[in-house]
Structure P
Amino acid sequence: MNLKEYKAEQMKNPAFAAAYEEIQPEMAVIRAIVEAREASHLTQQELSERTGIAQTEISKLENGNRNPSIKLLQRLAAGMQMNLKIVFEPKQPQHA
């Protein structure tokens, strides 16, 4: 069984599905940080040097061990020469 199959099986459990959905905003932020850093062709150390944020803190952010403040996200974006954009979108209807 691969990870995708395992997740599909676990999603049949309502408690697992609810917990999974609950962490999706945090996971989206983590993915965005990692993808932006990689798109900028920067290592964590290089981003640390540009932002003054310790490499260990960047690692914690990317591993989900720390929740970033808006100010910290702004510093990361500036270090990658990017703009921070936060969007509220309407929820998609659930299909049964």
Structure Q
Amino acid sequence: MLTFVKSLPSVLWDSAAFNAGLTVGSEILAVNGRDFDGDAIKAAIKAAANGGPAPQLLVHDGDVYKTVALDWHGGLRYPRLEKVGKGPGTLDALLAPR
């Protein structure tokens, strides 16, 4: 049996992970009582966005195992850049063909 473990490379200040007490290096072992994988965490976040319960994470941190609720109900987010000003911007110059 292959078990996936996700070790957190970073935790943003005042994020849902930070507020749940997760730290850099915490390992997520399970989501809602099931082995951790990308599809499981996405499904749990989608369910929470539709009024469902907060995802429950089984976390290993050092020599401590704990279950934490990830209090996030904003659904999946995929950040992207949007131009806000007029005229060429710094990113336009960076991405221009040479």
Structure R
Amino acid sequence: MKRGYDATGAFKPKHAMHLIRLLHSGIHALKAGEIRVDVAEHREELLAIRSGSVTFDAVRARALELDRAFQDAFSGTALPEKPDTERANRFLIATRRRRVLP
């Protein structure tokens, strides 16, 4: 986002909103061990960014603040280093079979 802003003097509010949304989601995933799709808790902040009413400097400061929180959550997460791909594959195969077979 910064590189584009430095080159053009502009940024895309929609992209900035997604950056902030993904940082919030990542922090939650690292702390709770689950992916949260519902962003209602951050709705007002995200809508303000997407509407363009938040300056680049304010969005950048918020992103850096959330990145620090993300890094802290990452260093203390209980999530495993790698996903259990065998377990995920078994789940996907079983789900597909239930969907296809009567």
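Calculated for structures P, Q, R, distance in nm of label points 7 Å out along Cα→Cβ at positions 52 and 84 is largest in R.
Kindly point out which one of P, Q, R the value 46, 33, 21 was derived from, the read-out being Cα extents along the principal axes in Å. Write out the running numbers ahead of the final one.
Details: P: 46, 33, 21; Q: 52, 31, 30; R: 56, 34, 28.
Computing Cα extents along the principal axes in Å on every structure in P, Q, R gives 46, 33, 21 only for P.
To test your reading of the models, identify which of P, Q, R gives -22500 for helix-only ellipticity at 222 nm (-39500 (n - 2.57) for each DSSP H run of 4 or more, over all residues; to 500) when calculated. It was calculated from structure R.
No lab work stands behind these numbers, since they all come straight from the coordinates. Not measured: the values here are computed from a predicted model. Cβ atoms are built from the backbone, for glycine too; each structure is taken alone.
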